[in-house]
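Coordinate-derived values only; no laboratory data. Only a predicted model underlies this, so the values are computations on that prediction, with no experimental measurement involved. Cβ atoms are built from the backbone, for glycine too; each structure is taken alone.
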Structure P
Amino acid sequence: MKENIRELSLRLRNVHQRFLELERRQAEQDLERRLTSFDFLLYLTQDYRYAWLQPLSALIAEMDAFVDETEVVSAEDFERLHLQIRNLLGKKGTRLAGRFTEHLEKDPELVLAYGSLNEFINANRKPEAEL
């Protein structure tokens with residue numbers, strides 16, 4: 001099950017990476033200038049206007065730490081993490097979910113990354129009767 005959590009984290013990281021790239025492009029349009037990776041990192045970590053992105057980044061870090069620090073990972077752990085992902089990306093009324101949905105409607109690469117994440121989740125979830 002640890003390998004499943006690692007793979008879940010990797011696929012979520014792919015979604016996150018594409019999402020951040022799209023946000024960077026939007027920031028560059030808004031600022032009317034190119035941003036270096038360092039400049040964008042400063043915006044992400046220090047500008048209150050990007051604080052809404054931090055929960056997704058934090059979840060990935062938490063997942064990686066959980067797998068590294070926990071000896072036995074269960075199907076319930078996988079389900080809990082899956083629900084956290086779903087809540088972050090799909091919770092209506094949040095800035096993160098709203099922006100994610102906007103990008104998802106326009107960007108095929110994000111659709112593919114998100115589809116891969118969901119495909120993996122669906123293939124590795126235990127039926128509810130077993131949880």
Structure Q
Amino acid sequence: MKKVIKPDAEWRQQLSDMQYKVARQAHTEPPFTGIYWDTTTAGTYCCICCHTPLFTSGTKFDAGCGWPSFWQALPGVVAEKVDRSHGMVRTEILCAICDAHLGHVFPDGPGPTGLRYCVNSASIDLDPET
């Protein structure tokens with residue numbers, strides 16, 4: 001897929017204030033406040049910035065952490081990088097197409113992957129199955 005690159009002014013115009021802070025500035029929304037943390041609607045979760053499909057509802061689970069959590073991303077659409085902010089070492093996850101900050105991935109999820117993709121609701125948009 002082709003990389004999506006836009007000037008900062010276009011991202012600011014396209015996104016709400018919270019979406020911009022989270023997706024373009026790597027902020028984190030408070031737990032239990034995002035619109036998708038407890039959603040059980042079937043569908044595909046897409047990047048809020050470029051609409052690339054990232055996760056399916058079939059891989060979503062309740063991790064009890066207050067953010068949407070998935071045990072698997074769709075192939076080739078989530079990039080990882082080391083995040084050393086806030087005195088921690090974590091693995092940040094980004095949209096591989098537009099570099100939007102999604103959240104972090106941790107090795108404490110359920111099978112079959114054992115991963116927990118902990119995602120900000122502000123970084124994604126649910127495309128419900130019809």
- prompt: To which of P, Q does the computed value 39 (percent of Cα pairs over 20 Å apart, for residues 47-110 alone) belong?
  reply: P
task: Compare relative contact order in percent (Cα under 8 Å, 6 or more apart) across structures P, Q and report the one with the greatest value.
output: P
- prompt: For which of P, Q does distance in nm of label points 7 Å out along Cα→Cβ at positions 7 and 87, calculated from the coordinates, equal 4.1?
  reply: Q
- prompt: Upon calculation of helix-only ellipticity at 222 nm (-39500 (n - 2.57) for each DSSP H run of 4 or more, over all residues; to 500) from the atomic coordinates, which of the structures P, Q produces -26000?
  reply: P
- line: mean projected area of the Cα convex hull in nm² gets 8.0 when computed on, of labels P, Q, structure Q
